[in-house]
Structure 1
Amino acid sequence: MTVNKNLSTIVKETVSLTSEKSSSIESERLSVASKSDVAVNAENSITITVGNTLVDISPSSITMKAGGVGVLIDSKGLVVKGGEIKSE
């Protein structure tokens, strides 16, 4: 389907998109708004990237990288690479 200008759909109950392999949404700007909860579920990992900043979540660890500093949280504890931990 190709739409040259706008596509608007109003559904009073539920919208579901299902793919057996993969799905993607590409846009110059994407907005998601919810009056209640937003749930994101993945069996393997969730990766969020904004510029050079990264948050990667897997079943066994969370990795964050920003401004040359890396943080790893896993079963061994918290590790900070390239930075320091401060209390203010």
Structure 2
Amino acid sequence: MNTNMEEKFIISSDIKAATKECRKNFSCLTENGKEMGKVVFCVDCRVLGILCNSDEPCFYRYSVDERTYCICPMRKEIYAKYKL
């Protein structure tokens, strides 16, 4: 992982463990977070509405009525702590 991003995003080991189904090797923590989808709305920080950067399959992403939702524990933590 990129050391600069580890300093920017402080994520607890509990959140990392809860994100065990990540198939992208925690790419949201690398390359200045460019792999993260942009949050366009948030429902009580439990569900994020996102503009996704990729069509790559993701265990934590789903779509309903042309909207994309993210329930990734790590992505939600980054949004809750850093508003990114």
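Determine which structure produced the value -6500 for helix-only ellipticity at 222 nm (-39500 (n - 2.57) for each DSSP H run of 4 or more, over all residues; to 500), calculated from the coordinates; the candidates are 1, 2. Here the read-out was taken from 2. Work out which structure the value 12 belongs to, where relative contact order in percent (Cα under 8 Å, 6 or more apart) was derived from one of 1, 2. Only one of 1, 2 returns 12 for relative contact order in percent (Cα under 8 Å, 6 or more apart), namely 1. Structures 1, 2 were shown, and Rg and Dmax of the Cα atoms in Å at 12.0, 38 was computed from 2.
Just so you know, all these numbers are worked out from the coordinates, no wet-lab data involved. As the structure is a prediction and not an experimental result, all values here were calculated from the model.
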